[in-house]
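Several structures are given next for inspection.
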Structure 1
Amino acid sequence: MKFMLDKKESYTVVAVLEDKLNTLNAVDFKTELKVLNEGGVRNIILDLSNVTFADSSGLGAILIGNRLCEASDGTFVLSGLTNGVQRIVDISQLGSVLTIVPTVQEAIDFVMMEELVRELSGEAEEDDDLTSDDSAAND
C-alpha cells in the first residue's frame, strides 16, 4: 500500500496515496497503523483525499486506527473525505464514532486542541492531588 507519513512532535499525518482502501490493501494498512502506534504515535491524522472508494475492510482498518489512538489516550482524525468515502461512512453510520474534518490543517488544529485539553486536565488533576494532600496533612 502506498502512503506518505509526515511525522511531527505531537501528531503524524498519514496520507493514503491509493484510490481504493479495500480488501486488497486494508490488512497492510492496519499493520502500518499498529506499527505507528507501537512506535509511540498516539495522534494520527488520516488524509483520505486521494481515496475515492472504501469497502468494509477499509472501514475496519480505519476503525482499528481509531481504537489504537483512543487506547493510547490520543486522537484519530479523518480528513479530506471524497464523496464516495463520505457516502460509505454515512451508510455505515460511523460519523458519530469517527472525528471527521474537511482539511488536514483543520485536523492538525483539532489534534493540537485535544493535546492542550489533555495537558490542562492533567495539570488540574495534579493540582487536585496536591490540594487533597495538603488538606489531609492539615487534618
Structure 2
Amino acid sequence: MKSTATANWQGDLFGGAGTVDFKSGAAGTLPVSWASRTEEAAGKTSPEELIAAAHAACFSMAFSNELAGAGFPPENLDTQAVATFSKGDDGFRIRTMELTVDAVVPGIDAAVFAEKAEAAKNGCPVSNALAGNVDITLNATLV
C-alpha cells in the first residue's frame, strides 16, 4: 500500500501560501501557510497538524489492536496528539508529540490497560517514524 499526498506552494516562505491534497479524496484541498505553523492557524493547517492527525489515528488503531488481542476490545478511544514545533539551536523542528487518550474498555484492569497503551505507543508505525527525533509522551486514562 502506498499513500500519496501532494502540495502546491506559491510565493516565498513568509508571504506565500499553499495547499495540500490527498490522492484518496478523503479530505478536500487544505490550505497551508508559514503563519499556520508558527503563529495562528486561522483556518489553515500545517505539516505538524497533519503529522499529529496521522499519529492520533495510528495510535488509536494500534491501541485498539493491542486491547482486542488481550481480550478487551475497546468501546471507544478518544485520542489527541499535540505536535510542538519550535526553533532551537538546530533550527525549526517538531520537538515533542504528546498523545492523550481517554478510553472506554470494559473489564480491563489498570495494569493491563497501561501495558497495552505503552505497547501501542511503541508499536504504532507513526511513532516508529518519529522515534529518535521526537520526544513522544503518553497519557492514557481509563474512563
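Can you say which of 1, 2 returns 21 when relative contact order in percent (Cα under 8 Å, 6 or more apart) is computed? Clearly, the read-out refers to 1.
One of 1, 2 was used to compute mean count of other Cβ atoms within 10 Å over residues 14-21, and the result was 18.8. Which label is that? Going label by label, the one that fits is 1. A value of 4.0 for distance in nm of label points 7 Å out along Cα→Cβ at positions 6 and 102, calculated from one of 1, 2, originates in structure 2. Quick one: FRET efficiency 1/(1 + (r/R0)^6) of positions 54 and 110 (r between Cβ atoms, R0 = 25 Å, to 0.05) came out at 0.30 when computed from one of 1, 2, so which one is it? The value was obtained from structure 2. Computed over structures 1, 2, Rg/Rh (Cα atoms, Kirkwood Rh) reaches its largest value in 1. When FRET efficiency 1/(1 + (r/R0)^6) of positions 38 and 62 (r between Cβ atoms, R0 = 30 Å, to 0.05) is computed across structures 1, 2, the figure 0.95 traces back to 1. When helix-only ellipticity at 222 nm (-39500 (n - 2.57) for each DSSP H run of 4 or more, over all residues; to 500) is computed for each of 1, 2, the one that comes out at -10000 is 2.
Read-outs: derived from the displayed coordinates by stated rules, not from any lab. It should be emphasised that the depicted structure is a prediction, and the values quoted were computed from it without experimental measurement. Cβ atoms are built from the backbone, for glycine too; each structure is taken alone.
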